[in-house]
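Following this line, the structures themselves.
Just so it is clear, none of the values below were taken in a lab; they were calculated from the coordinates. As the structure is a prediction and not an experimental result, all values here were calculated from the model. Cβ atoms are built from the backbone, for glycine too; each structure is taken alone.
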Structure I
Amino acid sequence: MNGKEFLKAVETVEKEKGISREIIFEAMENALMAAYKRSTGSPNSKVVIDKKTGVIKVYSYLTVVEDDKDEDGDGIDLDIEISLTEARKRDKTLNIGDTIDTEVTPKEEFGRVATSTAKQVLIQKIREAERNSIMEDLGDKQDELLIGTVELEDTDNYYINLGRSNGILPKKECIPGEKIEMNSQIKVYVSKVDANNKGLFILLSRTHYGFIKRLFELEIPEISDGNVLLYSVARDAGNRSKVAVYSENNRIDPIGACIGERGSRIARILEEIHGEKIDIVKYDKDPAIFIENALSPAKNLKVLIMDPKKQEALVVADGDNFSLAIGKKGSNAKLASRLTRYKIDIKTVEQARESGINFREESE
């Protein structure tokens, strides 16, 4: 690679990859200087590339120091230094700290070394630029919803092409029972983004509660424009999710907005999560009302806030509503607890009385 070829390669990389030519020249000079020092053992040397011609030259240099620079009398290291008196015999304008350069460009083998180094530097800078560019595109996508293509599969993971990078979707992060086909388009939630020396690590999920949150923001215009606010989401992937919404505009029905005309909006979300049940409940500033709403589909519940600071509540339910409030294997109560951030204890009237709580008296 002669000077013209090198400059042409630098120009191409600058245009296509957006890497400053100054950065390439500096990296090239540093790499060649390191290679030269390794091969010659010369402590004081530098490489200079003519930015107009691409010609590479190597110089050794001596640093100008005081005539008696060392108080301990160790003297001057003649391999890397020259006294001010001696320096001014060569050039009267020199001062302490200046350098005297002597060209020492090797005539043999250096062209081969320069060519190899230039290729390595260009490749390295291209990779760095691509990694930085990808980081700019995807580095801030954590907690976001992306669409990718399923490209590969192994025992534990699916590998999703996100355009400029790949993400890993562990099979344990897939919705239970769903079938994912190769080359299909898929929506994924970015649960983690980590940049390291090897590149960008993007961890994906379809079971994260944030996946439901982003689907609602995508499908419900009133949420994306701020007319309906999403307070919290709790999820048992593959079974049931609970979503708490509200609006500060009294003319807007937040639950109706999420369901859509004839259930059209919620239907699109349910299709994406393969029929996983979703309870859309209304958030209320009164924690007792919010807890009652969160325990849907159970109704006619009596809620007593036992300790507001510890966020503990007692719920009394009878008949079918008791089993509905708890849910299969306690799932409904667990989701309601996550949604409201309250520890919820559900009892029948008899159980509450046995515990020494007269619910009617306490609630009055």
Structure II
Amino acid sequence: MNTFTVGTILNKIKTTVVTTTPVYKSLVLQYPSRLNAMALDPSQIDVKGNGIYSPGEVIFSIAIYKTVTIRLRIDSQVVITGNSPRHQLITHAVLLMRGVLQTEQGFDIDVESEDLRHCGLGSSSGLISAVATAINEMYGNPIPRLELIAYLAQNHGEEMDDSRNDLQHVQCIGGAAAAGLVESGMTVLAGESTPIGTMSIDDSYTVLIGIPNDFIAPDSKELMRLEMLNMHKFIATGNQYRDKIGYRVTHEMLPQMKKGNLQEAARLIFDYRFNYGSIVNCSFVYPKIIDIAADIRSLFEKDIVDVLALSSVGPAFFAITKEPDICESVFLNNNLGVRRTTINNTGYSVTGSESI
């Protein structure tokens, strides 16, 4: 599967959605971003023809928000403001939701979002999820949250520099959707984008995100080409470590999450990224991450940070810590531009609305 037209529904929603009518004329919604700490079985990210992926993942929801303002129109047009980013993805989200809701309703849409594309923060799937969730909210949430996560993951695509009507198929596990649709600071997803473990994170933690200052985001088509050239590495890692990871998730991480303890999750995330080969596998995006990882791993080994990982395939690294100044200094010394934020434990929020 390579490309498809914006708005194409590759996989229908699994549940029956009762056709309904809007309950809001307009609303404003804030949608958090996600950090992808690790996969449970990276071999399952290998490209499939059906667009359904089940590698599982561990994500953190963070307070970097996309703000969606949406208003009903009296016609069927979709009018996106010029300041809104990535119009193809916004349109794709609208058409996916129209298909489920069986409507031709038009919308005026404005999105405010930082340009953090292809850094590992789920900017593409997060944008689609934010707009889709806003439409679901406008209609009174007829689509259950867990169903919406899977539906968006299984119909994901990203825009290309050389096309305004087509999207590049990119594997999606559902983490960016879960960051807003699951009320949890940390979420473990398994199977077809199904949350199996959640945990709130103490708000005394600071999240630091380090993005290489010299990173230039390539087009999604080029990223997919590079990923396919390196897919054998992900498959080999999954074959070697999936059973060990599965045991640790089941018997160490999930039980401790239930008790509110972050330590076992942090240990597994660190091993996955720094000791099980993940960072080397992901270095096709930005080869310097190998050297950066070697230089910053002591932050975790010396207990300066509680969590340290690459996010998705990078090149952004992140740390969760109560000693942000020390961590920031190390990040800066490795030519990482640093962004400080916090964990979001509550999912998306509606900050304004006008009822019908």
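Observations on the model:
- Test item: semi-axes √(5λ) of the Cα gyration tensor in Å calculated as 32, 21, 20, pick one of I, II: II
- Which entry (I, II) yields the derived value 26 for relative contact order in percent (Cα under 8 Å, 6 or more apart): II
- Test item: mean projected area of the Cα convex hull in nm², for residues 45-260 alone calculated as 24.8, pick one of I, II: I
- Per distance in nm of label points 7 Å out along Cα→Cβ at positions 125 and 317, the highest-valued of structures I, II: I
- Structure with the greatest value (metric distance in nm of label points 7 Å out along Cα→Cβ at positions 269 and 285, set I, II): I
- Source structure of the calculated read-out (mean count of other Cβ atoms within 10 Å over residues 85-92, 12.6) within I, II: I.
- Origin of the value -11000, where helix-only ellipticity at 222 nm (-39500 (n - 2.57) for each DSSP H run of 4 or more, over all residues; to 500) was derived from one of I, II: I
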